[in-house]
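Please find the structures below.
Please treat every number below as a calculation from the coordinates, not as lab data. Keep in mind the model is a prediction, meaning the values are calculated, not measured. Cβ atoms are built from the backbone, for glycine too; each structure is taken alone.
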Structure 1
Amino acid sequence: MPLDYPLVLPARSFKSEEIVGLRRVRVSKTEVVRYKQHPEQLQKETFVSVNADDGQLEFFRVSAFLTLDGDKIFYLIYADEGAEAVAWSNNDFLNLLCTSQRVLTS
């Protein structure tokens, strides 16, 4: 991962109570491939993962992404965590996405 990128960016915060009761579906392999090819589509979605440390649900959105020297850096903002998005490497983010669910908004 490139060393000259910001670790956090300002982002619009959101609350888990807005989406906690909505239906969710597992992110499919096909969707992961589509998101890799068109990462801008990630910014329209909300995802849910299970925190490995405490087993709690974590709701997150992709606030932004950067492409530096061919590598992508994804900035994730978590529900109820304030207005900062944290950088994730391409591989770490895609691994998280493969084990996550997508929130259905309609």
Structure 2
Amino acid sequence: MSQDPASGPTTREESRLRARRRLDDLLALLQKTPGLEGAADLLIEAEGLGRAIDAFHMEGIRFRMYTLDRRLQRLAGTLPEAGALFTEVRVNLESAGFHTRSH
């Protein structure tokens, strides 16, 4: 699974780490908006997702992704950059081999 480093991740581990960095960016964004309705709940879910990613916990990742996705959809008009970061988290987790959706 070797690619040019400039074109994207070359291993599942790099994809997982990239997902974690995007999640950290999302956490930082949420921490900057404490007055936003539901921000505290979003932070709790995002922090839980971070722990699941760090522990390679498949069910934890899927559960937290589902919950975080639903809560972020409610804020799509208020905080669109959060949705974009979340999408990057999802793409990278899926590249790393994690299931992020309940089918």
Which of 1, 2 yields 62 for percent of Cα pairs over 15 Å apart, as computed?
-> 1
-22000 is what came out when helix-only ellipticity at 222 nm (-39500 (n - 2.57) for each DSSP H run of 4 or more, over all residues; to 500) was calculated for one structure; which of 1, 2 is it?
-> 2
Test item: distance in nm of label points 7 Å out along Cα→Cβ at positions 56 and 88 calculated as 2.5, pick one of 1, 2 = 2
